[in-house]
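Q: Following this line, the structures themselves.
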Structure I
Amino acid sequence: MAYQRPKIQLLEERINEPRKFIQVVMGPRQVGKTTLVTQLLKKAKIPHYFVSADTVANSDTVWIQQQWETARLKWKQSGAKEYLFVIDEIQKINNWSETIKLLWDEDSRKKHPIKIILMGSSRLLLQEGLTESLAGRFETTYLGHWSFKEMQKAFAWDINQFVWYGGYPGSAELISDEERWKKYVYDSLIETSISKDILMLTRVDKPALMRRLFELGCLYSGQILSYNKILGQLLDAGNTTTLSHYLNLLDTAGLLAGVEKFSADKIRQRGSSPKFQVHNTALISAQRNETFRKILKQGDQWGRMVESAIGAHLLNYSLTENFHLYYWRHNNREIDFVIEKRGKVIGLEVKSGTIQKAGGMDAFKKEFNPDKVLLIGNSGLSWQEFLQINPNDLF
């Protein structure tokens with residue numbers, strides 16, 4: 001029997017509720033959204049109709065209307081008291097949210113018991129459409145990159161394999177041929193995410209600059225760079241506002257984030273130098289020349305991979321558990337990560353491999369009086385243990 005992600009239980013419960021709903025399932029490419037919903041449909045107690053907008057011209061809102069009418073006819077023919085209509089890759093259709101709102105409200109007036117699941121891999125476009133047109137009509141489920149415990153359960157990986165090969169289930173069977181694995185990750189995951197989830201759906205005036213920004217961010221994952229220094233590294237005459245926008249697009253595609261500095265001043269926080277953080281360490285490994293066996297023997301380099309894995313772990317859980325992720329630095333004092341939820345603040349310092357950093361715990365505690373601080377390393381909670389916990393349990 002195939003491994004089922006825990007989120008399927010939550011969706012199954014919602015589908016079996018008597019009320020109508022619009023359930024939006026979003027997340028990066030190749031994390032199992034379609035597989036999860038397919039598993040769910042096999043178990044569902046109500047009839048359903050599944051369609052995908054992946055091959056539809058992005059201006060064709062008529063397609064949604066046609067498919068919705070088909071779902072209505074199938075519901076009437078089934079004689080069922082309720083019906084489930086699923087649309088995959090909905091963000092590919094321009095003005096999709098306005099059309100969904102129109103049809104949903106029409107069904108509500110006529111008391112058609114049709115429940116809706118919308119799926120998509122562009123978090124930015126989905127959120128924009130939801131807030132602009134469907135306010136008060138939807139719930140969201142975010143499916144992030146797979147955690148170590150999920151990859152271990154599904155593929156029997158050890159923790160070092162997870163740090164290097166990351167959390168893409170579709171690539172798991174290719175790791176015995178590392179060159180093939182790297183090509184798959186780059187061509188099918190990185191390039192497809194950039195070209196289909198960003199460049200085809202969003203205006204990007206300098207696509208080459210955005211691609212170089214992604215490559216640089218992977219190279220420096222876990223490190224803090226000012227936007228001016230980033231421009232210098234990229235040898236581009238662009239501006240910091242453009243870079244910030246491109247980094248936000250890469251983040252919403254589930255590729256690369258710019259973690260902000262923790263500060264009591266929200267304006268200063270938003271204007272801080274970003275700390276690059278990949279969503280999945282496979283994005284780093286696929287672009288490096290080293291092999292898994294070679295990198296394991298390079299203490300400093302392996303330590304940076306471990307820190308990126310911890311950052312990715314925190315980043316993905318921040319999206320599913322709704323806490324905020326930051327870093328903190330003042331002069332030569334630094335805290336690797338800060339997580340905050342409903343006013344509770346926790347500082348996290350990572351010491352792995354031979355990497356040594358200037359201690360910042362005492363200064364951070366003095367300035368912010370956090371609820372707790374945690375050392376992840378040989379003398380505290382081991383990084384291996386940390387990658388097996390839900391960070392939300394720390395609050």
Structure II
Amino acid sequence: MSKQEYTRPQAAELLRRLGERRRFMQVVTGARQVGKTTLVTQVVERARLPYVFASADEPTLRGSAWIDAQWEAARLRLRDTGQGGALLVLDEVQKVPHWSEAVKRLWDADTRARRPLKVVLLGSAPLLVQRGLTESLAGRFEIVHLPHWTWAEMHEAFDWNMEHYLFYGGYPGAAPLIGEPDRWARYIRDSLIETTIARDVLLLSRVDKPAVLRRLFELGCAYSGQILSYTKMLGQLQDAGNTTTLAHYLELLTGAGMLVGLQKYAAAAVRQRGSSPKLQVLNTALMTAPSGMVFSEARRDREFWGRLVESAVGAHLANAAAAGDCEVFYWRDRNAEVDFVVRAGKSITAIEVKSGRARDGFRGLAAFSAAVPQARKLVVGADAVSVEDFLRRPVQHWVTR
């Protein structure tokens with residue numbers, strides 16, 4: 001494909017769904033700057049239907065009357081084309097107060113009137129969008145989730161090598177700036193991190209301690225790939241409140257596509273929920289941009305580079321989990337530890353990353369195999385599966401039988 005095109009596999013899936021006669025609205029979710037608007041624009045052009053494309057991403061929140069106006073404009077386009085169908089696209093829809101109630105009312109009216117109006121909703125914060133969906137729109141929608149860009153996608157679009165991807169991560173909008181390190185880092189910090197926290201989390205959720213949420217994000221980036229109890233987090237955060245507050249804030253950061261706390265693998269779900277989380281960024285740029293390091297410095301720092309490798313593997317797995325392809329955990333029993341445990345259907349795979357950091361991961365795999373005999377084992381790095389090969393392929397390739 002052209003180096004300038006941001007075509008993703010999800011575009012074909014969305015186009016296929018829009019061509020079906022079944023009546024479901026399509027909801028495209030994902031973190032900021034992963035290409036949602038670009039992808040839907042490409043799909044709209046290929047669908048060759050008359051359409052209305054409107055965005056609620058404004059400094060002042062719009063009211064539900066705005067949705068009514070856009071919907072009526074799309075109905076007028078539909079009227080002009082008869083039964084050929086028309087398309088309405090609403091971007092950043094979660095920023096409209098009570099958006100789901102308005103969409104439900106209008107969608108149901110069109111369903112009763114048998115109007116063939118197709119609707120696509122886009123939202124930057126999956127958690128916030130899904131709350132509105134599950135509260136009001138049950139049975140009326142399908143989700144197309146866009147994860148962060150993979151190594152294969154960044155390589156194809158920008159001709160990056162593996163080391164570039166490990167350091168600069170998977171934000172396509174920032175890719176043209178890597179030749180100017182300071183400018184690239186400012187873009188990640190200001191246009192991605194700060195905008196996501198301020199406009200996708202703090203503006204749309206109740207956060208009583210915004211400074212603690214920001215500090216928690218910084219802590220998560222600094223400790224990505226490490227297990228950190230909520231008690232230890234409280235010890236490093238000022239005015240942190242309690243562990244329930246931290247768990248809630250981590251959930252908000254997960255919904256915004258930034259940081260996740262992986263739970264310990266255990267047969268009992270109660271034990272999983274009660275475990276200390278393993279912090280994991282969903283894009284390695286969130287580690288490197290705030291670090292103050294440039295590429296050459298990071299490459300010389302063996303400890304930091306090893307953490308980048310482990311976090312890139314973890315991000316690959318966590319993004320697949322966010323898309324619903326699998327579940328991701330870690331495992332630890334006394335001094336034995338496994339980096340990641342992936343459950344896909346009935347298949348369980350223990351994954352150890354050999355990044356050059358000193359740790360006997362093979363002992364962890366042996367201990368996990370003794371505890372879970374049916375589990376498969378996979379070593380990434382060293383003389384086993386290369387990091388490049390692992391990141392190049394979808395997670396399903398490695399974890400399904």
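Q: Compute FRET efficiency 1/(1 + (r/R0)^6) of positions 186 and 370 (r between Cβ atoms, R0 = 41 Å, to 0.05) for each of I, II and report the one that scores greatest.
A: I
Q: Then there is this: Kindly point out which one of I, II the value 1.5 was derived from, the read-out being distance in nm of label points 7 Å out along Cα→Cβ at positions 306 and 330.
A: II
Read-outs throughout are calculated quantities, based only on the coordinates presented, and are distinct from any laboratory measurement. These figures come from a predicted structure and were not determined experimentally. Cβ atoms are built from the backbone, for glycine too; each structure is taken alone.
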